[in-house]
Structure 1
Amino acid sequence: MPDRPPGPELLGTRLRHLLDLLDGEVATVYADLGLPGFRPRFTPVVRALAADGPASIRALAEATGVTHSAASQTVAQLAKEGLVTLTPGTDARQRIAHLTPRAESLLPVLDAEWAATTAAARRFEAELPYPLSQLIDEALAALGRRSMRQRIAEVAPDLVPPENRSAGGA
């Protein structure tokens, strides 16, 4: 085992570990609140629907800052849990998510948890030399400018076929 801390070569692994620590503890709070199985990724979608009313998957992705695919997966899980229903949108490809009465009944608890988690996150960031949320924003912007695949191609062109070296951002 090396004596030095892991560097950027383990960035993805370490970020997943950090996310596991953050989300795992928040999920434990949900269980403490009598909501076992409620996932931290559900709350931003439920809150967006509560604030803005029924919305398309695309609108939810934009409101919560995730990809369309991630929003679609979360909404599918919420539907499976009986927290949202889906109806067709204006075209056959669009689905509109609606909160169920069960989800609406959870809003006071979710709002209290959200406020507490936000305050705890602010205190957590105050312990760091640089706000993690700002660093994440900057990292996402940098990957939007040049994807990790492009960056790998720059340092090891033989690993990425030439036709794939200019593929879009993250």
Structure 2
Amino acid sequence: MGVLSDYFRAPDAASVVRALEQADGGSPLFAEPPAFDGVEAKRVDPTVVLAQLVAAIRQVEWRVDLVEETTVWPTSPAPGPDGPVDEDDPWMTGPWVSELHLPARDTLAGVRDLDIPAAVARWVRAEELQGARSEDMQPLAEELVLLARRARSADERLYCWMSL
């Protein structure tokens, strides 16, 4: 079982929550019609794999806080560390949606087209992408860059929807 992830742009967290409520938490990219402009990106979580791409673009080492995010779904309070574990709790079952902080969007949006191949070559060396090839990952990187550019141009945020 892998993690499904979709990235999309939206004006604010409130519009994301409304769309998720209408779709019963399903990906807003698969609503009819799609609720937001976005990109399917299986197994590309924001904290590690997307952050590896951001690190590659910035030419810095990856670190856990490189792509900061704020959870917008589920909307219920997260259980405490000693709280009871309920198998039906949305925090356990997902889906989860987070708003990426602006530096990640702006890094993706700001990379020059001619620098994308070199960034992807660095990105695929990440342990989490073991076996991935640049030629297979470059189209996804380009889609994420274009999505970030559209978000920045529209003064919107990037969001990540994830599910098991």
Structure 3
Amino acid sequence: MSGKGAPELSVQNVGDLKVAVVAAQWHEKVMDGLVDGALRALRDLGIEEAAPLRVPGSWELPVAARALAGRGYDAVVALGVVIRGGTPHFDYVCQGVTQGLTQVAVETGVPVGFGVLTCDTEEQALDRAGLDGSHEDKGHEAVTAAVATVAALRSVSGTRR
């Protein structure tokens, strides 16, 4: 299982944070699970939920995340799924999305939760989508990781972000 060795993150006193969620539309069932998990995580943390911004696909996540990072959010969570096909398209999209989201976080200083599934099969994606019967809930994990990063940065900087 890919989640083996994941840390147990405990985050408290973060109800004042503004967290944006941007989600792709491809692979509707998987995306519904990821979005539901992300919104549940926000509720669990006491953070006011905002409707996710939906973009066509994972490729569009970095530009949307960059726009949101510049609008006063403490963290941005990007959710998507790319499933391997028979061409190199998978590799290019995965690399571009990963580099793009990394660039957003580094350039803006706004933590970006990486909830983009890069799977060989649809079954693998469904198993990570937080649906009934899934072994993992990557939408929930992406929110928790982004918020935990904000909390860690707060602890060393003494500032809001």
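Structures 1, 2, 3 were compared on relative contact order in percent (Cα under 8 Å, 6 or more apart), and the highest value belongs to 2. Suppose you compute helix-only ellipticity at 222 nm (-39500 (n - 2.57) for each DSSP H run of 4 or more, over all residues; to 500) for every structure in 1, 2, 3: which one lands on -15000? Derived from 3, not from the others.
Rule-based calculations on the coordinates, nothing more; no lab input. Treat the numbers as computed from the prediction; the structure is a model and nothing was measured.
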